[in-house]
Structure I
Amino acid sequence: MGNRKSAKTLFLTALLLLVVCIGFEFTKKPPISGDWQPQFKVPSTAEFRDGWVTVRNVRNFRYYPEETDMHPGYYDRKYDLSKIKRVWYTTEPWNEFKLAGHTYVSFEFENGDFLAITIEARRTTNQKYSTWKALFRTYPLIYVAADERDLTLLRASIRKDKVYIYPVKLADSKNSRILLINMLTEMNSLSVNPRWYNTLFSNCTSEIAKQVNRITPGRISMFSWQLWLTGSADELALKHGLLDTNLPIEKARQKFFITEKSQTIGDDPHYSERIRE
């Protein structure tokens, strides 16, 4: 009888600890301030006026000779929201874990400017990204406005990952403007009202899917497995008619693969145009 009582007490104690841990997890609030890693230290912000947007702190880092050797840089730029020429979708399946990867969106303007927005887990100087830790409330979510020479050179030329840049197909040309405004508005909101990054429900790809669904409700199921195993995110985009190509996915990957071009071009002022030639 005593052993049964001890086992019951142990079980109830463990259950109580589990409830306390879960309760603590759900009450944790994402921090606004912190000892952030250099690439996440300065948030980008957007100011809208008269059909234009001024984006401040567009990140323009360089990473050489190794990725950890960061050379910070930022600039402010004004963009005409009525002059978006095309939207591009970039995917980077990771070399070390091919089922996962990173995705981001770029906006091309008629004057030759490109503005990229990457959605990431904001980490402190003593944190490394962990897919498993990101299932819990470990990293705040951040939208970063960046130069493509920051984002794409790093991935294609330093990491030497496979990088693909696809033209996006939009049902209405106005949707490119709506998408950019929505993403920049969310970027502003997160700087004052942060929320948590999550491997399954608020990662780089699922956040883009949410933005697409804001324009066309229900277009992408938030339970699509490619939103979690993001190495195949381009396949999901093609399936839903979001890529401007009639090619099957393997042929599309061959056509829009830019890693070798990036390594040949290097840090060219016309980098964004040249990797698309």
Structure II
Amino acid sequence: MLNAARVYMLAADHRWQWEEWCDARSIPRARISEVKRIAFDGFMQARDRSSEARANGALLVDEQYASAVIAQAMMAGVNVGTPAEKAGAFPLAWSTDPFSRALTGAFVKVLVRFRPDDDELVREAQWEKLETLQAWCRQAGKPLVVEILVARRHEPEEEFDAYGRPSILAGFIGQAYRRDLAPEFWKIEGTLSAGGAQIIDKAIAARPGPRQILLGKAADLRTIDRWFGASAHSTTAVGFAIGRSVFWEPSAAYLAGTKSAGDATADIATTYLRLVEAWRQSRGS
């Protein structure tokens, strides 16, 4: 079960990104399973090196390319979750039917893309799908993590990142609560603005249970440090769910033949633990 007080999640459920990368380099898609294994091995190495990672770490991987990893992780007592959404889909669509075929981990993540200016029928259909998934998760006893991505369209970038996106996220969360959609965790895009982080925090805190974890968007580590700092006073922010910023470079180098599996694994473990320490420092713990 995910810890409501602290979550250090290595999010390695990327599918369409690896498919595009492999296709562009004539690398067989079957090899994607190898980078899932390397991500898992890096996570396990980090657990061996850190009591914090061992106590509060979590792993997110997909059944499509990592079914063997999921089984091994669960046997090892790892808090492992699986994604519900069809990779890269908009509007929201399911990766498989029924849910039980894909959602084999201890918790469930779903990614939804949202803009208030999207077509109303599209937005309503997505709400209904999220409600269906929440009902299934509650029946199955699996915590739900809802990831919201809000794309910038014509807005000025700096202003949108500081206040536009946080305001849209807050609006989405408020609407979710009015529909009794209240996941255990919101997976939220970071902001460099403390004011923007407060907008999100206030919206999430309108319900006593849900917490937020920050996603990475493949950002560099210094930017992620600043996101952590901006959310330092958020009462609902309890950790992160970051993937590509940790594993992409070493994993891609491995597939390209310029880095060994062992070196890639070690790099992932080191970068992941660097984020764990950055979060701890941002909270003064």
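A short reminder: the numbers here are calculations on the coordinates, not readings from a lab. A quick note: this is a predicted structure, and the numbers were derived from the prediction, not measured. Cβ atoms are built from the backbone, for glycine too; each structure is taken alone.
Things to note:
- With helix-only ellipticity at 222 nm (-39500 (n - 2.57) for each DSSP H run of 4 or more, over all residues; to 500) derived as -15500, matching label from I, II: II
- At a computed 3.1 (distance in nm of label points 7 Å out along Cα→Cβ at positions 85 and 261), which of I, II: II
- Origin of the derived value 20.8, 82 (Rg and Dmax of the Cα atoms in Å; candidates I, II): I
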